[in-house]
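Just below sit the structures, each encoded as structure tokens.
Just so you know, all these numbers are worked out from the coordinates, no wet-lab data involved. The model shown is predicted, which means the values in this text are computed figures rather than measured ones. Cβ atoms are built from the backbone, for glycine too; each structure is taken alone.
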Structure I
Amino acid sequence: MKSYKIKVTDYALHQMQGIVDYISIELLSPDTARRWMKRLNNALSSLSQMPDITPPVDEEPFHSEGVRKLLHENYYAYYYINEDTDTVWIIAVVYTGMDQTEQLKQISQYK
């Protein structure tokens, strides 16, 4: 079975840190934040074996560019697969209650 490397863009890292900070500081639950991050990392790592488990998103132009999303608890992790380098790029992590199309538009450079 083919194995893919998992890489995270600076944009997605910034979003993940913001979520951890919110849980730690605003919700006063640093232990919960650490556990959430560990579960997210496990979920993202699972993409190394079967990254095409989810279809491309419906929204254009992201659909045509092969952007996919993985649901993790109350968040979507957006990613694409670079077959040339056998790499899965995590490009955004977005709360499910937000306007997903608007959040995708804010991604300035993900490829």
Structure II
Amino acid sequence: MESQLIFIIIFVALSAMNYLIRLLPLTLLSQWTLPQKIQVWLRQIPMTVLAAIVFQQLFVEGENLSWRWDDYWLVGALAAVIIMALTRNLFLVAFGGPAVVLAAGWLSPF
């Protein structure tokens, strides 16, 4: 019973801290207008993080770089890039890349 109470107290305290950490900068910075260069830089952060995650998933195996064409994820990512370049349709990319990965898995002789 005592451990459950401690867990609830810790959970509530961490939730409050998480909320405050997100709320305070939002309320304080909402009064200022950031310079245009900083706004442009901040808009690039989500795509940069996504690119870093995808690059690591596709090209790093253990501690080495990997460029194997039998890697279905690499083939699917390449297909997604080609679909995006040709159609500029996010719906087709979201379903086309995974469809290529599934097809490559089914057609693989292994």
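Tabulated values for the structure
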{"item": "Which entry (I, II) yields the derived value 9.4 for mean count of other Cβ atoms within 10 Å over residues 23-30", "result": "II"}
{"item": "Structure with the greatest value (metric distance in nm of label points 7 Å out along Cα→Cβ at positions 7 and 55, set I, II)", "result": "II"}
{"item": "Distance in nm of label points 7 Å out along Cα→Cβ at positions 63 and 87 - highest-scoring structure of I, II", "result": "II"}
{"item": "Structure (I, II) behind the derived value 3.8 of mean projected area of the Cα convex hull in nm², for residues 39-94 alone", "result": "I"}
{"item": "Identity of the structure behind -9500 (criterion: helix-only ellipticity at 222 nm (-39500 (n - 2.57) for each DSSP H run of 4 or more, over all residues; to 500), calculated), options I, II", "result": "I"}
{"item": "Structure responsible for 4.9, with distance in nm of label points 7 Å out along Cα→Cβ at positions 31 and 71 calculated and labels I, II on offer", "result": "II"}
{"item": "Entry that produces -0.34 once log10 I(q)/I(0) by the Debye sum over Cα atoms at q = 0.11 Å⁻¹ is calculated, selected from I, II", "result": "I"}
{"item": "Computed 10.0 for mean count of other Cβ atoms within 10 Å over residues 15-22 - originating structure among I, II", "result": "II"}
{"item": "Of the structures I, II, the one that 15 was derived from, the read-out being relative contact order in percent (Cα under 8 Å, 6 or more apart)", "result": "II"}
